[in-house]
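Colleague: The structures come next, written out as structure tokens.
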Structure 1
Amino acid sequence: MAPAELVRLAREIRTLITDTVSETGGHLASNLGVVDLTLALHRAFDFSRDHLVWDVGHQCYAHKILTGRREAFKRLRRSGGASGFPSPDESPYDLFRTGHAGASISTALGLALAERAAASGVRTVAVIGDGSLASGLALEGLNHAGDVGADLLVILNDNQMAISPTVGALARHLTRMRATPAYGHLKQDVHEVLDRLPMGDSLAKALHTLKESLKEAVVPEHMFERLGFRCFGPVDGHDIEVLLEALEELKSLGGPRLLHVHTNKGQGFAPAAAKPEAWHSAKPFTECNGQVLAEPDALGSGDWTQAAVDELVRLAEADPRIVAITAAMPEGTGLLRFAHRFPNRFFDVGICEQHAVALAAGLAKGGLRPVVGIYSTFLQRAYDQLFHELSLQGLPVVILVDRAGLVGADGPTHHGLYDIAYLRHLPGFTLAAPGDRAEMAGMLKLALEASGPWAIRYPRDQVPAASFSAEPVTPERAAVLRQGQDGAILALGSTVAPALEAAARLDAEGVRMTVASARFAKPVDAGLLARLAQAQPWILTVEDHTLPGGFGSAVLEAAAAGGADSRKIHRLAVPEEFVEQDSRAAQLAAAGLDAQGIVARARALCGKT
């Protein structure tokens, strides 16, 4: 295609992306921002042979459309359609299943070194955003790539955004680079002139240091060059001709190279361009005016994230020691409201979850009461700090584990199905999960009064409208919500509401169930467990977590330690498999974690069909 035809194709792709996301929801602003870059990359390289690695992967929609998935894209993020992230199961053009920031340079470097060993001539390209670049893993990859001199092209997609505006010293450095758009050409011209200066053999050593000092004085190197990269740009990421010219030139060069590309999130759709944060992960909307279609609040009391932050702000009003931390997600975690109310007590550290937890440890050691809001799937990145900086030190830090459990359309890269397993074995940790708003309030108050680390997990879902029990939240104690003699359901967190609904349905069949809100995955209420094991024919644990290592496993361990009959205990949880994209309700139903699934399991345990 001629450049003019590519420009027209870019418009068509943006229209298709916007039309589709208006119906299905999805990552809109980031994808609209890289359409021109994606076209230029596919024009300059042959990715049926060459390698293309997307960092995070939430900007891969144009790439999917160009690689044979246009029809599947129409069912984006729905069962049987295209996922919202790269997936090798969908296409050989997707090399890794990605959904977290920072890994692209390291994995692309591995590919480049493998191709160097094979002397294949295959080229490798990694595309990473300025927000992801600040993550520790990305910097580790840059450091190694520059050291080994691999044939690797890194595209720095600089849009001054992660999900929210990028923060930190590295962001300021890139801003200075954007402010000097002629930097790349000036640097090249100055170096060429200086390299032509006469240098006889006898003067070479004496003048080499002077020449390099002159280069540095006229055009200072930036950090990437000091790491061993040849750097080019910034260039306009929406000018396809300029992009093609730069990529064609870079193809002929070897070694580590970095092309600095400046793009705008939301390009081509005015509402997303004006407010890219709000349109990062868009809900279905009316395309003509960008009006988001309201999702029905079936329970009528808001979502769990809002409930957690409402209570945190209330407690922070009375306690000036309370501070909040997020890792580049002030809106997603709801902590933006805390930031507006207490700007001097809020820290956004960028996409640096390890640093967020370690920072919290220092704040706690200094006498403050830090609360860290992180999605369950991203908290995995900070596991080492959860052990070394919190558990080992016994410091009072509260982790708000948002998006715990099945998350719906974002699929397997974003499910929060493993946090109980990787938290409950850490000494000193208390792990709580509220079933209603009152339990959330009680747990957060206890957590901020505790002497050691706490984690409170809650899902991406609505909070039940009513409280299930007037019994206050007490450490290590569950709450019995209804009594029966035909079996017991011990439900954790978000599964309490469907467990109660299941019990009501069974009651209509003459089956009387005991239902308890476990409240804590660690420690398990050993006293209640012993009483249930003695009085009930069976106990069913229910949790929105993967089966191995979860709450049910903790109950089995507690039963064995207390001498209870563990044969009476049965577990209902998410099977040990990757759950593909769908609505959260459909995913819960498929796992048997809705009311109907719990009824079916209880009937089976009662010997009924």
Structure 2
Amino acid sequence: MFKKVSPYVGEYKKYTVLAAFLMVAGVIFSVIPYFLLYQILAPICRHEVLDGSYIFTRVVGVLVCEVLYALLYIKGLCYSHICAFNVLKNLRVALQGKLEKQPLGNIEEIGTGKIKKIFNDDIETIELLLAHAIPEGIANVFVPLLVMIIMFVIDFRLGLLSFIPIIIGMIAMTMMMKSGMGKMDAFYKSAADMNNTIIEYVNGMEVVKVFNKDGESYKSFKDKIISYRDFTLDWYKECWPWMAIYMSFFPCIVMFVMPVGSIMVLHGTITLEKLVLLICMSFAVGPSIMKAMNFGGVIPQLNYKIDELEKLLEHEPLKSNNHKFAGKNLDVEFKDVHFGYDDKEVIHGVNLSFKAGTTTALVGESGSGKSTLAKLLVHYYDLNGGKIMIGGQDISDMSLEELNNKVAYVAQEQFLFNTSLYENILIGNPNATREQVEDAARRAQCQEFLDRLPKGLDSLAGDSGKMLSGGERQRIALARALLKDAPIIVLDEATAFMDPENEEKMNAAIEEIMKDKTVLVIAHRLSTIKNADKICVMKNGICIATDNHEKLIEKCPEYNSLWQSSVSASSWKIGGIA
């Protein structure tokens, strides 16, 4: 379990070692008061008279030991937490780096709820392992074991007897872990489903209310919550009896030693003084053993969560190299491209090429593979077969950074961070000046709505950009792409949120971004792409025709049908009113 976490410990390992050492010393000081108690009781058993100073020094000794125990234990916890929280930081940073290199399709399959759970909850549980289970476990097992060995040396019969409750407790704990492990997969799957459902329910609240789907949506939400509750209770019901057994036996060593030892004293096989010493030592063992065993019940959960973390960390990243861009030019070519989601192929041997400085449009019905091809060009996924090349260089042969420098992608749905609009645009080029950001916003036709905002470009976008309309978010995204100034532009339904009032502004912004660029554009409004240098008609993941608008109208029935539908939609009227 610690093996996978240890690479992230690094220089902080010394803090865990130091923490364990301090806690061992602290637990030793917590045991010494029981020997001091024995020093008071032993003379009484011998019928000796004790003076006040003798008792006083032992009482002071007990107080000093308790203070030292607290100080050493707390200091040990401080060091162990320094290590633990730095390891959590390293793990989260490493996981973030791994996620950046994952195909977005894989991330979507995992789900935001599960990713949130892994980043926050599952990684956080490793703190229990590093800050508590390891240093405290070592201290609270080592010292009681040493005490029990001393008990065995004093009297092997009562020493052996003291092991009986430990053995019974260990058997109960083993049975609890064994029965609980069978439920763990279902439990954590239920927890992940619940997290995903909660996020989906909250994010979709607007749609639920508008379309009066409260009942259906709430039923799905409620079912997932109930499923999680049932799995949790089912799991705990199996564990509770065993938990009760080991929690009853671990602290009760004295309940075995005292009655048998008393009989032995009556029969003269052991002295009363020895029995008192063994009873005092029995009291010393119980609390420490219980502390150590408290971590035993969570170890299987830690194992499971670390396994889940390992699976995410070990997921195959996108295929890429550290090579610079070495293409001869900026011509783009799709060569016998095959791609599928899971086991279902959706792109079937597409061949498509377009020259640098030209505009190529992808058209077709929904689900024909247009957006998938666009995402493949920006390397959202690895191909199942074939190649995508820029200037003759396979995109998987260059680093993701190099590819991102060459291609700007403007999707239909744009995400804005809850920070200023200025910082949202600056993502396109973090090294840009304030003047360059303002120029990009102006060229993307953002000035009209920026003037209405109280702080202009420094206004907050809100969560996911909720302070702006869909068209305004789209223009901020176009400003990002303008600032990035990549030579290849991919526009995936960039006009999806265009309204009549802003149509002219959106078209002007798009024309600005397309200047002197190699452009791949996807649009349902065919009127916006009819002047493209090349139009590729997609159907069921296959490119069925490629040519300009006039020739496709003549020779491609599918394109002709799409064009006629587009023309009809643009002239659509209500009650004779255009």
Structure 3
Amino acid sequence: MTLKEKISLFPHSPGVYRYYDSEGNVIYVGKAKDLHKRVAQYFVPAERLTRKTAVMVSKIADAQYTVVETESDALLLENNLIKQYKPRYNILLKDSKTYPWICVGPGPFPKVYLTRRVVHDGSRYFGPYSSVMHARNLLDFFRSIYPLRSCNLKITSDAILRHKFRPCLDFHIGKCRGCCIGAISEQEYQDNIEEIVRLLRGGGREIIQHYRSLMMQAAENLDFEQANEYKEKMQSIENHYSKSVIVNSATGDVDVFSLVCESTEAFGNFLRIRGGAVVQSLNLGFRLVMDETPESVLGMFIGEIRAKFGVLSREVLVPFMPDFEIENVEFRIPVRGDKLALLELSARNAKEMRFNSLKQKEHTDPDEYRNRVLEELRTALGMKELPEHIECFDNSNIQGTNPVASCVVFRGARPSKKDYRHFKIKTVVGANDYASMKEVVNRRYSRMLEENPDDLPQLIVIDGGKGQLAFAYEALAELGLTEKLTVVGLAKRLEEVIRVGDPYPLFIDRNSQALKVLQQIRDEAHRFGITFHRNLRSKAQISSALSSIKGVGEKTEQRLLLRFGSVARIAAASEADVAEIVGPKLASTILKTLNKNEG
């Protein structure tokens, strides 16, 4: 039986399919609501598939499937099989590390401790926590208000009655109530444990209300010592929650997923909301091998979280719908209010993870970092080519005096200072930024076409608004370059990216590296141009102060400046010192003129 004949017999049922290569290795695992329809989508003419998918299909030698009852079961089975086989073409978790859990052990006097291993021995596990520091802080908080034991003794009623154990230092300093010697009853200790469990599940508000009512009741009974103990516990829990991320308690219990996808990676954040507070948050990164859709990546992410945390809330907030359904779970895309704010909070966490990953690559793999940044910029601007070579132009003048322009060059997202150029405006009179921009762009690229036409930039950035961009584009059009490169304007006020022919500006994410590259090259062009303009003004002022004096030529001016350093120092010098260079008669004339001008 051929492979196509075999997959034609796949059932119209939910399940998981597996593809094998000629050596019997699992190369891909997928889930489907309808196995027959989903698998058939792979075996179509190659031109209808993406390149990566076509490569994978060409290596498929066999296919197997497993039917399950629901899509939810398919999701969990897919997640487990991917972890078991680690197929070459599947989305893979980038994080190989294990996350910490808070474990409430079994037995009559259970321990509460941190662990990275989940053992099915009757213990209850809460987490995982993406930050071990956060998990430890929670444990410290619990121990500050509940006298938990830290020893590993096997405490039973019989051992207590036989006085098998002696109290340790924790008992004597008040950190433990001495459950090993029967100083605290099993029921009282278990009540403390259940309160901790409720706190871990997000029931802090209920416990605060419970302690408040107990405090009031104890006060009415004139048991003020007990009332104060309840008050201290209540305040400790309130202080803990005041440091947590609080949302509207009317939001209810929800889970939140967000996802940031790129060409080869995806970054997801999960938030669990209980009792009006974020009780858990976890970031996960995925390596994308195939041309996966965002919907399938989100499905993989939800499956991983479900495998870690178990049952999801009845309401799950998502940025877009995943590629499957789960029984008794409603996926929602919020559009306003507190739930939208929660989704945005989750998205900020995912973007922060992506940003940190990118910054880490800047140090560990600078070439990949630059490629990622340039790919992000290419996508943001809708370019066909990667902007390996970027040039930026900026004009500089003060009330029309000494008008100049600068051109800075970035190659591979880095400054190439040897390629920087200055321009003195030649054909424009006065402060006309538009005409000046056209002149400079025309001069730059007409010369480049003559001397090195193969080194044209992929992207030109104009520091300015629609006017400067329009005149720069006109210059490029006259040179026949508008189809060969991309030109955009970058307005300073709102960091708007302006494109030719588009009435609406493009706003790039302020946290993106793409915008940071554009800002960096714009600021560098401004700095380079301002420096050149200041130098020209200084030279012009010096020249006008000395060269206007009768008898002072260019060489005399150079000798004076070389000797004294500035016009101010020449004016403050003695006539004898100046006369050593230019003679007594001219020295007298120079000093009288300069001091008259200063006065």
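Each value in this text was obtained by applying a stated rule to the coordinates, not by laboratory testing. Here the structure is a predicted model, which means the values were calculated and not measured.
Colleague: Please state which of the structures 1, 2, 3 yields -14500 when helix-only ellipticity at 222 nm (-39500 (n - 2.57) for each DSSP H run of 4 or more, over all residues; to 500) is computed from it.
Modeller: The read-out was computed on structure 3.
Colleague: P(r) over Cα pairs in 20 Å bins from 0, in percent was computed and gave 19, 47, 27, 7, 1, 0; which structure, 1, 2, 3, did it come from?
Modeller: It was calculated from structure 1.
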